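Since every read-out is calculated from the coordinates, none of them should be taken as a lab result. Small disclaimer: the values here were computed from a predicted structure and weren't measured. Cβ atoms are built from the backbone, for glycine too; each structure is taken alone.
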Structure P
Amino acid sequence: MADVAGFELTDAERARLLHPAVGGVILFKRNYQTPEQLAALCRDIHALRSPHLLIGVDQEGGRVQRFRDGFTPIPPMRAIGEVWDDHPQRARRLAREAGYVIGAELRAAGIDFTFAPVLDLDYGNSGVIGDRAFHRNPQAVADLAHALVLGLHEAGMSAVGKHFPGHGYVAADSHLAVPIDERPLADLEFADLLPFRQMIDLGLAGIMPAHVVYPRIDEQPAGFSQRWLGEILRGRLGFEGVIFSDDLTMEGASVAGDIGARAVAALEAGCDMVLVCNRPELADAVIARLKAPLSPMSLIRLARMHGRPHPPGRQALHASQRYLGALRDLGGIGQVDAELALGDPTNTCGRG
């Protein structure tokens, strides 16, 4: 999964996206000018290939919302988690409405899926996770994430839970360092893994592993670990959906070698699709390195990530009572603060 530089495709990008090793495009804030421009860009990307390339984006809400002007500002998930403390049923309804609005607005533009929800627990240690997490309580996270995914599904979109098996406990930011979580597997199983386990049982379509090392389980970061992805995620937890790597240009991925070695290691560990963001020359290096086709099973999994066809257009969506009701329910929850109004603090993949 590669990215593109601006508001429309260049000839070089078209050539890159036509390569059979490329299966999708991730969009960023820099790719968005207006809803109409975004829809035209998605149409151009989809027209390149049949079946069309997947288009994904990090549209979580809060500080990780790539498209803003012309899109509904979604509160950070912690704001919904705070409602859960006193009114769990209301919080579930708000999470579902948030998922529906996110999904409906993205599908109206032609985007297939969003890299959400965050299933990490909010231990108060991680600045990069922080208010992106619903709650510290794993059951609250599971309940609210399930509700949000139901809203996405209603809008015609699949979900990708992140960052398996849990990024919220460590303070280090895997964009800039290699975080290390020293806890044993038993501690993770009774806390961080619970939302993943429940969401898998409910049919979660995609998961993104963390560039975090859990040395008491494996010396490799989770996204490069056959133990984490094969034995635990696919085996013990029974996950049958797509495993997307986090961005391979992040510092947390550096332990696996150069960019080509990182891609090979992630795929051999069990990832179905690897992400290379913000460095087109590195995307080209990965394309040159990957010779073998994906397994048929990976292709089947990835095919399930396509958005439901024929979504309502933007005008029809804005006239629908379902959409207007969701906006009314979300009004006043987690008001956009000064930090959010400044936009995303970074422009990297998979996280803030």
Structure Q
Amino acid sequence: MLRIVADNLITEVEPIFAPLGEVTTAPGRTIDRALLQQADVLLVRSVTRVDADLLRDTPVRFVGSATAGLDHVDLDWLAANGIRFASAPGSNARAVAEYVLAATFAIRGGRGIDNAFSVGVIGFGHVGQEVVRLFESLGARCLISDPPRAVVLNDREYLPLADVLGCDLVTVHTPLTRTGPHATAGLLGVSEIQRLTPGAILVNAARGGVVDEAVLLARLAGDVPLSAVIDCWQGEPSINADLLAAATIASPHIAGHSREAKLRGTMMIFTQLAAYAAGSPPPSVNAVEDVWPWPDNVTVAEVPDRVARHYDIAADSARFIQLPADVTMAAWFDRWRGAHRRHEYTISRGRA
């Protein structure tokens, strides 16, 4: 039986993984090398940095991250040391797309969108594709920028970054990378944020550091209106209090934290660990479902009201922005992140 150490906030981690071995849980930020001295398997979320400092001289031979993003994992070091890795690509795509849509409706006062509304999508991976699918299903015009994808695929039109920054909504869905020809750290800097049109909506539900926060804060403090929706922050959980106060909608990195997304993530890494335990090669996993995004009995005109009643993102944001005087920013961020609960819209159509 495997000895498994897991982040205690991985959904249903103990009952799901118990058939494979003994499961020990701990808060993700407290998992350290000492805890892993008797572990074969490490299961994490995005708050645990997985690298040589954590795993050197431990018996861990399998790492699973119940997340789509991977910038918290040193994949090269794991591969070089023969440690098998599993993740959950696409598990949170629907949840993030719904978050972007809910924020858009909230900022627009519940007004719907049509082909006069333009959406600039930066990054066309699992999440970007789901964002486009949702917004195009409502009639919006979507413009996409993804230079790395454009190099290898010809599946649709890809535009330079500058060409999507004039849209009514600009939403970022790239990984955070610091090297290579298409590094994304600081991707939206001075010139890019200046290009955003007056009254536009900017969403960062990708990673902190993709958007230059100092530049964004200066734009928000100026005379040219911009609505900023910020879910991912530099320095999490000790985020910039001034930017928190200036954001139109703010949240503690929970755009992808629907109950369904979390359970998908758990099951995707379980499937891969079960194959590892059986001595099988890594299985193919895919969390993206190509189905019509809205319940059959819901018209396009009804979607804004249904989404708002399902998830009151503006009220959630207003409570998060009000940092109590006696609580540190880091503690407040983690408290909200750990407590966030919501269902995805289409799965919860009876509750919408």
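For which of P, Q does distance in nm of label points 7 Å out along Cα→Cβ at positions 132 and 148, calculated from the coordinates, equal 1.0? Traced to structure P.
Given a value of 7.1 for mean projected area of the Cα convex hull in nm², for residues 124-235 alone, point me to the structure among P, Q it was derived from. Before the final figure, lay out the partial values.
On the way: P: 6.8; Q: 7.1.
Value 7.1 for mean projected area of the Cα convex hull in nm², for residues 124-235 alone corresponds to Q out of P, Q.
For FRET efficiency 1/(1 + (r/R0)^6) of positions 36 and 172 (r between Cβ atoms, R0 = 41 Å, to 0.05), the calculated result is 0.75, so let me know which of P, Q that is.
Working: P: 0.50; Q: 0.75.
Going label by label, the one that fits is Q.
Assign the value 1.2, calculated as distance in nm of label points 7 Å out along Cα→Cβ at positions 92 and 316, to the correct structure from P, Q.
Working: P: 3.1; Q: 1.2.
Among P, Q, the structure yielding 1.2 for distance in nm of label points 7 Å out along Cα→Cβ at positions 92 and 316 is Q.
For distance in nm of label points 7 Å out along Cα→Cβ at positions 188 and 332, the highest value in the series P, Q is held by structure P. From P, Q, which structure was mean count of other Cβ atoms within 10 Å over residues 44-51 = 14.2 calculated on? Source structure for this number: P.
For the read-out Rg and Dmax of the Cα atoms in Å, a value of 20.3, 62 was computed from one structure; give its label from P, Q.
Working: P: 18.7, 54; Q: 20.3, 62.
Checking each candidate, the match is Q.
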